[in-house]
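Listed after this line are the structures, all set down as structure tokens.
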Structure 1
Amino acid sequence: MKVALPFIGLDLPAVRRIARASFRAHPPEDRAAFRRFLSEGFLDATHQEERYAVLAIAAERKCRPFQRAPLLPLYRRLIVTAGWWDLVDDLSCRVGEVLSSDPAPTAEVLLAWARGKDIWLRRAAIICQRKLVAQTNVPLLFSCIEPSLGEREFFLRKGIGWALRALAQHQPAEVRRYVSAHASTLSPLSQREALRHLGR
């Protein structure tokens with residue numbers, strides 16, 4: 001794991017159990033408290049498991065009402081700070097929840113991330129909708145993929161394939177069409193991932 005913080009040595013299921021118990025005992029009271037919790041809990045962490053715990057709590061259903069567009073600058077900072085897939089992928093799911101609650105301003109931010117230089121922001125923009133199922137904004141997804149089509153970076157290629165595979169669960173014909181139309185620019189890895197459950 002290419003992470004900046006040391007590990008305590010707890011496995012992820014144990015971290016999540018502890019996080020859930022903490023959340024039940026001390027849930028954030030309001031949006032401001034949730035923001036402080038995210039910022040301080042993540043950025044002031046001394047061990048990687050603390051960050052896993054913060055993200056486990058942020059994923060709780062009762063935190064969904066707090067996931068609004070004003071959090072996007074903070075999520076941007078957390079993604080850039082994380083700088084590795086184990087945290088970025090969880091953070092991207094929370095960004096997807098923000099997109100569901102505040103579509104227009106969030107879409108604008110995601111397009112900026114997708115066109116930027118930071119690969120983790122680009123990956124987050126690409127994969128953030130993977131759990132939205134039928135609510136996926138397909139034109140936005142394709143627009144976020146487009147700037148990375150020719151990239152050789154593994155995490156972008158894998159992310160593209162993963163996002164398309166998630167879309168294929170409810171729009172298989174659209175994914176087949178997209179892969180066929182972009183066969184010359186989509187990497188073999190992205191194509192394999194996109195079509196994994198569809199066959200050729």
Structure 2
Amino acid sequence: MARRTKDDADKTRASILANAADLFETAGYSATSIDDICIRSGTTKGALFHHFKSKKALFLEIWTRLQLEMVAAAQAGAVAGMNADDPYTGFLAGCRVYLEWTTRVDYRTIVLVDGPSVLGQASWRRLDYELGLQNMRDSVKHLVNQGLIAADHAEALSILFQGALNGIGYSILHQPPPVTLDEAYAAFESMVRSVR
């Protein structure tokens with residue numbers, strides 16, 4: 001039997017991740033079995049467990065990748081939204097990207113719905129906080145540098161803004177949502193612009 005190359009292993013790992021992500025998105029974590037992932041990926045349990053020590057570890061990698069993709073998209077949105085005449089626009093554009101991600105089925109199902117139950121509420125909050133808060137701190141620092149927010153309020157406002165966005169994201173999960181994304185964004189923008 002021919003030895004597998006690193007390229008073969010990388011392709012197997014990528015296939016497992018892609019197919020598991022699709023199954024977690026469409027069926028949910030609980031309804032997705034290791035067998036389902038192996039069948040969809042065209043691989044064996046041995047290969048899956050070679051790359052991931054458990055179904056939960058596989059989920060965590062997918063969850064983390066989605067979070068990092070969202071942060072990168074929000075950062076790109078902030079840069080694209082920058083306007084020299086209105087220093088708030090870049091910050092708000094990045095926040096808007098996050099809210100739009102909460103309406104994506106993959107992000108909503110994997111990160112917001114299944115994430116807390118699979119990872120545990122405390123672990124989910126810690127990971128979400130670590131991944132999101134630094135991005136928010138950097139964004140708030142830009143507003144501080146523009147003289148729009150007092151430097152001694154920056155940390156508290158970073159936490160409050162992140163909490164507000166998470167709260168809006170969760171409210172949009174309800175069907176029908178209590179407010180539309182546009183209504184929530186308008187209220188968030190008004191709040192941000194009023195803070196000093």
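Each value in this text was obtained by applying a stated rule to the coordinates, not by laboratory testing. Because the structure is predicted, anything quoted here is derived from the model rather than measured. Cβ atoms are built from the backbone, for glycine too; each structure is taken alone.
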Volume of the Cα convex hull per residue in Å³ derived as 120 - corresponding label from 1, 2: 1
Of the structures labelled 1, 2, one was used to calculate FRET efficiency 1/(1 + (r/R0)^6) of positions 94 and 150 (r between Cβ atoms, R0 = 25 Å, to 0.05), giving 0.30. Name it. 1
Given a value of 4.9 for distance in nm of label points 7 Å out along Cα→Cβ at positions 46 and 134, calculated from one of 1, 2, which structure does it belong to? 1
To test your reading of the models, identify which of 1, 2 gives 17, 56, 25, 2 for P(r) over Cα pairs in 10 Å bins from 0, in percent, for residues 62-157 alone when calculated. 1
For FRET efficiency 1/(1 + (r/R0)^6) of positions 22 and 126 (r between Cβ atoms, R0 = 35 Å, to 0.05), which structure out of 1, 2 has the highest calculated value? 2
When P(r) over Cα pairs in 10 Å bins from 0, in percent, for residues 110-173 alone is calculated, the result is 21, 44, 25, 10, 0; to which of the structures 1, 2 does this value belong? 2
Between 1, 2, which one scores greatest on distance in nm of label points 7 Å out along Cα→Cβ at positions 38 and 142? 2
Where is distance in nm of label points 7 Å out along Cα→Cβ at positions 6 and 70 largest, in which of 1, 2? 1
Can you tell which of 1, 2 yields -20000 when helix-only ellipticity at 222 nm (-39500 (n - 2.57) for each DSSP H run of 4 or more, over all residues; to 500) is derived from it? 1
